[in-house]
Structure I
């Protein structure tokens with residue numbers, strides 16, 4: 001987890017968002033324990049109540065369960081639940097602005113795909129050019 005906090009959002013919310021990102025990225029998997037409140041508070045120089053409040057949001061959302069005397073653990077299905085919610089949130093809140101900008105710039109779907117980080121069209125083009133030079 002990043003040790004930097006920004007002033008635009010409460011720290012407990014940022015902590016919650018970081019745990020969510022770790023679940024979505026597969027760093028934390030179903031059944032994995034969350035680091036203890038004390039450990040996170042000490043490592044990141046936070047008030048334990050701040051950490052607890054961030055963790056409690058995860059519990060309230062059904063992503064994490066508390067096991068008395070053992071800690072907090074990622075619930076089964078948490079990643080799928082998050083993906084569904086995050087996709088809906090993206091489509092409702094962020095996609096309209098992205099789509100509008102794409103339209104304003106007159107970008108085609110192929111141009112976007114060619115520029116994507118996972119695109120191999122540049123690699124295959126340069127590879128085929130390299131092969132032509134070898135002949």
Structure II
């Protein structure tokens with residue numbers, strides 16, 4: 001089974017930087033949300049409490065994105081270890097007058113966690129394989 005998810009976000013004027021394109025930090029935040037959706041699907045039914053972002057291993061900004069355009073995120077689990085797993089996120093921008101284009105890519109490492117009796121969280125095996 002390929003664990004994947006999609007997520008979309010409309011770029012609003014407040015999301016732009018001083019040169020009129022999508023602020024890179026906002027793009028990374030949305031990519032982390034998209035990775036969280038993939039993680040949710042990957043961990044569903046495993047009994048773990050959830051996942052946390054361990055690392056954003058790689059980000060490459062390829063094309064500018066402008067206010068009024070949609071960013072469509074496509075993500076999937078690429079590798080899985082005992083408690084951690086990597087997710088690849090591709091962000092595609094599209095506007096009314098622009099064709100769909102790859103705007104950004106990222107590799108994000110997530111780690112499965114369980115909630116302890118004292119309310120804290122600890123790393124745990126997720127039990128999934130690809």
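Here are some notes:
- Highest-scoring label, criterion being relative contact order in percent (Cα under 8 Å, 6 or more apart), among I, II: II
- Structures compared: I, II; top value of Rg/Rh (Cα atoms, Kirkwood Rh), i.e. the largest, recorded for I.
- Answer label among I, II for the case where helix-only ellipticity at 222 nm (-39500 (n - 2.57) for each DSSP H run of 4 or more, over all residues; to 500), calculated from the coordinates, equals -5500: II
- Label whose coordinates, when FRET efficiency 1/(1 + (r/R0)^6) of positions 42 and 114 (r between Cβ atoms, R0 = 30 Å, to 0.05) is calculated, return 0.05 (choices I, II): I
- With semi-axes √(5λ) of the Cα gyration tensor in Å, for residues 10-89 alone derived as 20, 15, 11, matching label from I, II: I
Since every read-out is calculated from the coordinates, none of them should be taken as a lab result. The model shown is predicted, which means the values in this text are computed figures rather than measured ones. Cβ atoms are built from the backbone, for glycine too; each structure is taken alone.
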